[in-house]
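Novice: Multiple structures follow.
Rule-based calculations on the coordinates, nothing more; no lab input. What you see is a predicted model, and the numbers here were worked out from it, not measured in a lab.
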Structure P
Amino acid sequence: MSANKPDIVIVGVGGAGAVLAAKLARAGMSVIGFDAGPHRDSSKDFASDELSMFGELFWLDERISAGRDPIELGRPNSGRGVGGGTVHFVGYALRFHEDDFRTKTVDDVGEDWPISYWDIEPYYAEVERFNQVSGPMFFPWGSYHGPYPKRSHFRACMHETFQLGCERLGARSTAGPMFIISSPTRDRPA
């Protein structure tokens, strides 16, 4: 590597790109990460109101895929800023289900992936550990049931009301796993 050129350039430093950048840097490589949009301070740059944050967090530029059968992707379609999609979807850290890799076999839709959920499960676990994902002790859906590295966030009155409503209807409910840490770490506040 020359003094002016990095070994690796990562475009998109969200939940996965950040893990990759850290691993490569710890291995001694020179890494530069790019993301579209600003870096935000979570203690002052966010509002708990989707409408007020719409133009800030959502990528509103037109995006069209290429190839023989292009698809217009529409708007909004991803996060804008450091953190990418993790900012756009409020930090939810859900895993694909096993059947998501076998849509042709299970639902006769699309094509089955050439890999299975279990091929990428170790990477899900690595990303969750690195990002200190907060979640329940037991998650009732999918192949992974927890526990997550950090406890779930404290629930507000609206969450308690929702849970009571689910119980009355006989429906299961739980807090979901999130990339938003629930307690401080040595270098990040909750």
Structure Q
Amino acid sequence: MFGVGIAVYFAASTEPSVVQSVGIASTGLFGAVFIRPQNILRTVLLVVFLLICLGYSYAAYRTITFDAPILTRHYYGPVYGRIIKLDRSATNAPRVLLDQIYLPNLAESKTPERVRISLQGYIPEDTLIAGARIAVTASISPPSPPVEPGGFDFRRMAWFMRLGGVGYTRNPVIPAYSNRASDFRIWLF
């Protein structure tokens, strides 16, 4: 039922306000006051209602707490960051997910937390290693909205990945410096 509450949140056509989310959680908790073990049917219904309300409110809370900067316009220029994920794009090009981003031409408050870049240029050996810091000149844009009504919403998925920009480069990848962080997540990766 907790999952049903989360599904109801994501099925909504508009984003609820904080007041609405708190109100729904409060309504569920208020209903829990009336739970009595003697009346099984009422207890089950109230617990179901409570779990749905809490699931909805939890999804709203997670959406609010995932607030991370997103590019507001196209960016072309130097990008510095730490590799936290490697995969392949649809064209089979290596693709990196970077965090600890530094964009020299952008204010720090507007710099995305994470950026995903497809690498189509020269990549020196032993450059694409988890935790390695790289520099590249890239073309990055904000995550795109759905291409059709009711279609896949990449922008929403990117929000929950804290992905503030996606792009590509045809320029060589340059190791920024060799020492790697000893972050447990990087080691696990």
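Novice: With percent of Cα pairs over 22 Å apart as the yardstick, tell me which of P, Q scores highest.
Specialist: P
Novice: Assuming -8500 is helix-only ellipticity at 222 nm (-39500 (n - 2.57) for each DSSP H run of 4 or more, over all residues; to 500) as calculated from a single structure, say which of P, Q it is.
Specialist: P
Novice: Out of P, Q, which one gives 21 for relative contact order in percent (Cα under 8 Å, 6 or more apart) as computed from the coordinates?
Specialist: Numbers: P: 16; Q: 21.
Label of the originating structure: Q.
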